[in-house]
Structure I
Amino acid sequence: MLTGELTQAPAGRIPRGRALIDAILERADVRIDGGRPWDIQVHDPRFFNRVLAEGSIGLGESYMDRWWDCAALDELIARILRLDLSRRVQRNLRNAATVLWARVANRQTRTRSREVARRHYDLGNDFYAAMLDPYMQYSCGYWKEAENLAAAQEAKLELIGRKLALKAGERLLDIGCGWGGLLRFAAERFGVEAVGVTISERQAELARARCAGLPVEIRLQDYRDLREPFDKIVSVGMFEHVGHRNYRLFFEVARRCLKREGLLLLHTIGGNRSESCIDPWIDRYIFPNAMLPSARQIATAAEGLFVMEDWHNFGPYYDRTLMAWFDNFNDNWPRFREQYGDRFHRMWEFYLKSCAGGFRARVNQLWQIVYSPCGVEGGYTPVR
């Protein structure tokens, strides 16, 4: 329950909850009811105590409940995260329990790992097709020379193919293949034979249709069950769902499936700190049981199994990718309003724009890491 402190404050005195939030936001040059795009417009005074009591969950849920608005939500979040202000808001016991549970338990078991497929990736293929590019890439685009989302995603796929040095006739494995866009591109552009695994039934269904007529097999399969040889392996945007207790197992599976002269490319979001769980609001509403690996966690998990040949960070491109997704989502929203409802729109806007703010603030990164089992003879030449 809320304390009621705000409504009981004596006339002329700023309630303590608002005063605390004001002081926190002042450091980021954010004002309550100010006139700049990144200022917060508060519609319900209970907002202040809710955020102080519940942290990120309170911030996100109160936005979904229309207790506040912000014209440039992405920039607001970036300003907060640049100064690490979110850590100044004390976590409540419920959030602390989530963190503790993630540290001691494996939240990405075979059974629990399917929860994110059911709640997120199976939302609707038509919904994601409207938000994404023609290859339906639900990961960061490569905007080095691109001017729009479709070009950035095609450049990303081309970059992956070149980093892996894909050749006609090679056998490629995609761990977490999504809607099959990368496999389709690799088969058409590089002439490979390919296998993709996903735990999302809706993704597998559409991926099979989109790769029809190509030497591509789509399986509804957990990556832990893979036991066959491949020339090259790629995993894009899936490692965020592996969990820190399974990082080593992921690399062990990749090692046993990759031929001695092969290459592995891991494309993943990463964090600047080693954590055991993701932001509580993201965990509850968007990606249950997910977490972002740190560079140390990845390096430790791969140690003794692979030689790290290349580590490429283009995290700032994710800001632009997320904002492009939001524009597509928002433009197409009238088609989906009746199916999903307006509260979903607020939730999805908070998700996309707050994540964009995280990459803009450089608290989140996007890494493409290339590994070889024994080291590339003569050295690996990085591709950019």
Structure II
Amino acid sequence: MPLQGIRVLDFGRYIAGPYCAALLADYGADVIRIEAPGGNDDRYTVPVAEDGSGAMFMQMNRAKRCLALKPGSAEGREIVCRLVETADVVIANLPHDALVKLGLDYDSLAAINPRVILATASAFGSEGPLASRVGFDAVGQAMSGTVHLTGTPDQPYRAQVNYVDFGTALHCAFGVMLALRERETTGKGQCVSGSLLGTALALSNALTIDYALNGIERQPIGNRSFSSGPTDLFRTRDGWIITQIVGTPIFVRWAELVERPELVDDPLYASDILRGDNGEELSAIMQRWCIERTSVDAIAELAAARVPAAPVLRAGEALAQPQVAAMGLVEPVDYPGADGAIPVIRAPIRLSRSDKVAPDRAPQVGEHSDAILAGIGYNAEAISALRAARII
């Protein structure tokens, strides 16, 4: 495995930290999730198992071992120190003052193990007027300009999928790999820092560049696109589909399909940006074409014309697609007390010469505490004493 022999201590919460660690676990890292003896709050979001463990937890914490620990206690600090001595990476998406309080800031970790890499994510970074504030995914969405542009002029909408959290996790995982590569030369670790605001602005940067250079303050236009058309959602006889018409060759094929070839030479639609500016009429034409067809028939005709389109599926339909099965994206795992197999999707990438580790479920609270502690020198009597004192 590409990351075999790399040990990761995961103090993460919710998505940004835990998903970063999960990506490393997929390719062989030994990831130890450290949470409170009763389980962290993020374990219990949208429960799907008898012990209350939730849907998000199952995805974020696959293939990890779990140590249930009070890291703020004197005994807990000693355990953390011993673990840090053995670790390559520590992940903690906590505010900087919380990291310092727990001894998880980079200076404290490097004093124990100069080779350790700290990956941390916060809402607003460690400097500036908002550095001490906390935040979740929606804060990044709202402050990047994308929420304003989603929905209608009367009602902006945030995205239901936490793309800022996931994007921050991906950036942090990328940073960890860079730091591991650099450590091969210097022998020293470093701090990898990510932020929700930074990720959100990076993902929406084209919009802010547009304003900076063109001076255009875009306004929400529903599901249409500012820079292509007809890109929109359309009602069919039995559901909804989406099209994304980008580039003149695709626009030409679309115009021929809907029997409006004269649109190709219309100066109103001479470029992608003009088709976006004048997309309302293009969407109206497409809507009239779609409402006469079922979703299946509309998608089939669009596919035959090589025009990008897809059905708008419910969550319950998404994993049942034959294409999902053909791509091998779902890797079911069993979890104690769940009504069925958990349909986990791991890192959706493939390496031509390296596979992921075998799929494994998320851990139960403290499931591996004894084995982890034994591995850093605690005997059975010491472990029993720690459990009696409720340190683990």
### Task
Match the computed value 2.5 of distance in nm of label points 7 Å out along Cα→Cβ at positions 163 and 363 to one of the structures I, II, and report its label.
I
### Task
Determine which structure produced the value 10.0 for mean count of other Cβ atoms within 10 Å over residues 211-218, calculated from the coordinates; the candidates are I, II.
II
### Query
I, II: which one has distance in nm of label points 7 Å out along Cα→Cβ at positions 251 and 267, as calculated, at 1.5?
II
### Query
The value -14000 for helix-only ellipticity at 222 nm (-39500 (n - 2.57) for each DSSP H run of 4 or more, over all residues; to 500) was derived from one model only; which of I, II is it?
I
### Query
Given structures I, II, which gives the highest value for Kirkwood radius over Cα pairs in Å?
II
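Rule-based calculations on the coordinates, nothing more; no lab input. Being a predicted model, the structure only gives us computed values, none of them experimental. Cβ atoms are built from the backbone, for glycine too; each structure is taken alone.
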